[in-house]
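Where a number appears in this text, it was derived from the coordinates with a stated rule and is not lab data. Since the model is a prediction, treat every value here as computed from it, not as a measurement. Cβ atoms are built from the backbone, for glycine too; each structure is taken alone.
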Structure P
Amino acid sequence: MEKKILIFLIFSMQCFSQKPKNNLHKILNLRFILILLLMANISFAQIKFVERKYNVYGTEKGYLDADGLQTGLWQRFYSSGNISEELNYKKGKYNGIGKEFYNKGQLKTIKKYKDGELNGELIEYYENGIKKSEGKYKNGNKSGTCTDYFENGTVSKIEKFDSKGRSSFIRDYDKNGRLAVVKNIDKKGNGIYEVTKEDGTVTRRIIYKNHHSISEADFYDNGILEKENLYDYEEDKNTRWMEKEYTETGKLRSERLLYPAKERYRKVYGDSITELYHYDKNYISGYFESHYLDGKIAEQGNYKENFKDGIWKSFYKDGRLKFIGKFVSKNPQLKDSIHIYYYPDGQIEKAESYKLVESKNVRGLLQNYNIGSWKIYYRNGSIKELTDYGEIVDERNEVPGKHLVYYENGKLKLEEWILNNKSLTGLCKSYFESGILASEINYKFGQKNGKIAEYFEDGKIKFSGEYKWDDTKIGEWVYYYKSSAQKAAQKIIYTDEGKITEFFYPNGNKMAVIIQHDDDKDYKDIKVFNALGKKISLNEFASVNNNFKVKDFVMLYSENEFVIDVEIEFENSGRSYVFNNSFK
């Protein structure tokens, strides 16, 4: 642009310096000057200066040509205002020298472009000015030898590239100068790439053939193969990709064919079973089989988009049926119809019934519900569990079903009511094997709510109490001695402020009263009594001289041992004494 202006000025001066021969000559000179002015204005209009500001990346400045493409020198600046990059453009493409800078102004990178691609030398520097790397590019690809350096100036990596920009030689060193990575590829594209630890153990190995990696392997710390990817090629096109994984002992854990896609499968090798999966469009789909190590079928069925679909069967090693049931491919997995499980001798172990119900709230959404009588059997054929779910009318069926559990001798062990397939509701009871009642608990929507009581095996009461809706204890809870006939050992009364705990001697007389508030977990008020019911001091309770001062006091009822444990710590003149006693 500056050259055009200079030519215009020089030419104009020449026009004015020449003496016009006549008026016609004057008119022609003036017209020519006007044309030159118009051309200059057009030239000015073709180049546009642009400055763009970004909140994060700072500012960039440069020129756009008549087509709106970047041209000439462009500069970018950090948000601090310091220059970050200089690039030259021609018709919107990088062209010529490019430079990058650190925030403090030191040169970071210098490179050369031609027609938008790197061409020529590229050099990088650390902030201290030490060379970081150097190499050459040709048509955007690395060419020849490229070298990386540590910050102290020593070589960290040497890599060579062939005429097509393919890496053919690597020597990679750690900071101690140890050779850690080696790559050697000959002119035919055959060779090896290896990464080693300090002890020389290989951690990764790639084998090349005809410039393609045909094997990529990773190793455990002990040198045993952990994982490998195997590739086949025909006319530079990948035709097969197999992935294998191994245990630390070298045993094959799984193999997976990833390509070609239409043949995709995955085998999983367990300690006793091998599983075979097939795929369709990244989903586990189609026929599935698992086998025991002797080749006999362990399980079979079909998948549809990652979920079991249709009838599935599993077998014991001797070929006897272990399970049969129907599934529906939905997320989450759905079950349908009857599912039966068998013991190894062929006796039924468990029978379940399912029904799919469409949600009334979400159109097309299927939900699983347990229906009918579910049964679990002991090996001798007697009933172990029986659950009657009834029939599902719709997704909000409120009819509770009964769940019964039996001892192997046929006597009832547990009697529960279940609502909506899962939540306990109403009065639930448990029994000892002798048939004596063991507990009574009231539930509402799966939470304890109402009266509760547990009993000793001789039928005597162990404790009783009450819960409210959120499983919180309320009212009076009474705990009993096991050896005393229906004698209370502890009573706890829950109040809005806290709780009042009363302890009793085995003869029924009151032993202690402790009042505790929720906003202060320390005891607020402690009263103790002798076996005759007379109020006494803690010193008298422990038969300790009144000169001893009470330092700590603990009185607890053990729900496991059904006894009251008392511990009082006294102190006097630097001496301490601990009183312990148990009541049962």
Structure Q
Amino acid sequence: MKYLEALDIVDNHKHKKKKNLNIISSFNSDPLNLFTKAIFAKKKINLNIYNSQFNTLKQTLIKIKPNKNLNLVLLCPWDFCEKLNWRSGIDSKINYFNEVDNDIKFLTELIISKKKILKVIYFDLPIPETLINLGENKKLSINIKNAYLKISNKVLTYKSLDLTKFIDIGFPFETKKIYKICKDIYNVLLSEKQVKKNNLKNKIFLNKNYDIGTKKILATDFDGVLWSGVVADDGYKNIKCANDVTGYKHYLFQSLIKKLLKRGIILIGVTRNKLNSAKKAFLNKSNILVENDFIKIYATYKNKSESIKQACHDLNLSLDSVVFVDDNLIEINEVKESIPMIRTVLFPKNEKDFSKFINRINLSFQKNYITKEDKTRTLSYKNITFKKNIKFDSKFNLNKFLTQLSMKLIIIKKNLKEKKELKRPLQLINKTNQFNLNGDRLSENNLFNILKKGGTLFSGLFSDKTGNYGEIITILINKKKKILSFVMSCRVFQKNIELAFLYFLIKQKIGINNFHYKKTKSNIPLQNFIKNNLSLYMDKNYNFLNQVEFLKDFKKNIKNYKIKFK
């Protein structure tokens, strides 16, 4: 049944027989109303539905008394223990099963006492395992299962869940599953057929491939992991890590780290940034973490494996005691190849994978109890003197790895007549700080005037196996063939996109005579690009003289790309 069909049935099919239904749940159950009414209407019953208010499940159950209405409870795992309700973050105080045991017993006994007037559907959903070790999480899982088998009329199992749906609309289920849930509601409430519970084995939501164990150091990236956004480009006020749709998974990860810190883990930051920019991010009040939670922040444009080796050297800890988290597959593979004994975890793009991610991080730092020393470990390690200028080699072959990514670059020449198409390049020019030729900003009128006077503007759209990144690079050239702006989003660093982009433009004989290049406090990646790739082909005034040699020398480097020109 589709939405319009359900709407038509409810609006145009009225029947004498009427029933009232109270739906009691801790989430927003309103999206179920239409299809439930339609299913009842097809059975010649007009149904009125009354939904309990959001997050009032226990209060409603305590107050409910025998009545003539149908009463349905929609139950989720976190309803048994509100202290482990990850929708509002991960509670840093709860570590053991006995701290939530009474909550599970209370809800179970409450529903049993009202069983004559209630029907119960239980949603068997994955929840992040955040107790102190595997044994405590197993106790929790088994006890919740024993509880819901006692009280539920129907169990619906879901292997994955988009966490952000709770934050956005308060309803966790995909639209295509709603009709099936509503059919189950009818069957539980009125069907003469006996409803069977799912035959579930005792299980915990633990991937068999998880390499659990006791680690000591959590090394985490910043941009895209602790928050959504790039602090150097977006500014600290515009990064997102609050308990809302955009920032939720970052908020959840930060709350887990805060919990792990109280268990005594050592936290280090490993970010491609300037140190001042990295530290400034913590001025954003949405952060749960603060700068002092980190033993050390390594903000550098060198390989991240070097920073991790440096940290272990200074802390006198082994490399196999580290868990490294990053959202960039290149960074993950660089660290994995350079330090094979390290545990690397990719920060998930898909919210459905997030509970597994939380489980893996938490179970990497499991222990049996928390000591006084654990609680003060961060402070004790703050006194360590961190050394500088120790060189560590990386075994990672970037070019070899890039051949596996199926990279595609579409280069588009922008047209002044299509002014809407100029918005993204202008945004990149005015927003980007790190890979930026000179830091100069342009107004819309400035850009229009340059193009009217014979200038050209090119942008590049990039995609690979890891995703579609959209328009991420742009170059503005004036009538005299001088590059006025050359910028690229830092989301695609290390993929040699800037080199492929420039190489193709030169090969197409676009005409480039000079770079309007200036050093800024933030454009270190651009400075490195000039130094490592262009300096041999320029004079001291940044005139691009030896373009033929450039094309010859870098021909091999762009073989990894499929490039189209529009």
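Can you spot which of P, Q the value -2500 was calculated from, given it is helix-only ellipticity at 222 nm (-39500 (n - 2.57) for each DSSP H run of 4 or more, over all residues; to 500)? It must be structure P, since only it matches.
Taking 11 as the value of relative contact order in percent (Cα under 8 Å, 6 or more apart) derived from one of the structures shown (P, Q), identify that structure. Going through each structure in turn, the value belongs to Q.
Between P, Q, which one scores greatest on distance in nm of label points 7 Å out along Cα→Cβ at positions 418 and 530?
On the way: P: 5.9; Q: 3.2.
Looking at the calculated values, the largest one is P.
Assuming 13, 46, 35, 7 is P(r) over Cα pairs in 10 Å bins from 0, in percent, for residues 442-545 alone as calculated from a single structure, say which of P, Q it is. Structure of origin is Q. Looking at Kirkwood radius over Cα pairs in Å over structures P, Q, structure P comes out largest.
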